[in-house]
1. When you work out distance in nm of label points 7 Å out along Cα→Cβ at positions 19 and 35 for each of the structures P, Q, which one comes out largest?
2. For distance in nm of label points 7 Å out along Cα→Cβ at positions 131 and 147, the calculated result is 0.4, so let me know which of P, Q that is.
3. Taking 2.6 as the value of distance in nm of label points 7 Å out along Cα→Cβ at positions 139 and 163 derived from one of the structures shown (P, Q), identify that structure.
4. Ranked by relative contact order in percent (Cα under 8 Å, 6 or more apart), which of P, Q sits at the highest value?
5. Figure out for me which of the structures P, Q the number -19000 belongs to, where helix-only ellipticity at 222 nm (-39500 (n - 2.57) for each DSSP H run of 4 or more, over all residues; to 500) was derived from the coordinates.
6. With Rg and Dmax of the Cα atoms in Å derived from the coordinates and found to be 16.4, 49, which of P, Q does the value describe?
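We did not get these values from a lab; they are worked out from the coordinates using the rules stated. Note that the structure is a prediction, hence the values are computed from the model and not measured. Cβ atoms are built from the backbone, for glycine too; each structure is taken alone.
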Structure P
């Protein structure tokens, strides 16, 4: 089996047309459905299991929710024409301190769905000029457009969904 590339080792090439926005938005909408399908019928007690000191399934779901504030804030940064986007907490302090394992998976999903819908509602009707606003990503040190930041979110979602899938496969084996 091929080992998934760690997130902080990923490189991104943002050279696609703004006409891909509808597809990117579908990916962002689809994260919720992928999550629900992946964890369906997995008992709560299995969703809190950790392997090798890594996050549990519930903690990964909570992490997706925890980042919604950052993604939404970056949209604000683009719309305010800031030169540099707000930085992420690379230590993921919010996730480490949140106690996601003590909440039900339904509660975690509900809060994520609410915040994700808020993000999608904010950008679903943007025009090409707005989608093309550019700012510097602080960690990557590369300029990105607002549409690129949404693609980045979709890539992060898929990265975390892949981690959840492997955790569940480990639980089942």
Structure Q
């Protein structure tokens, strides 16, 4: 399984990758995670890659091989679309964080646009867009609700758990 998470700095792509990695490790799979980022602390582009399988030699997902794309921000999702393989699935926030010189365009088939920012706000914390999108993307992954919850507990501080589980649950409904 090859997964690409695209967003901007501060959106939680690394936490999302940690949760996904935990899920795959619990199933006994080999997991590699990679972060590619520029000025991430200043709202720059961040691409995080998660690879899982019997044996994974490299953390890098090459273009045209991602089974799943999680776009935490629309513009960055458009930039990351070349990673998605034909027939792959994409769950993309409809939120655009303005960055000068960013590309524009229309996303094609296989993409589910989601108001992740709005859903996260209604769930109790607008910073939970990443877990809203994980909830939406969970439909494309074969993990039980218990496995997801265990991964969340493993990956975050207890004081953040409840709101993230609510956001995840709301994302599952999209």
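1. P
2. Working through the options, I get structure P.
3. Q
4. Largest value of relative contact order in percent (Cα under 8 Å, 6 or more apart): P.
5. That value comes from structure P.
6. Derived from the structure labelled P.
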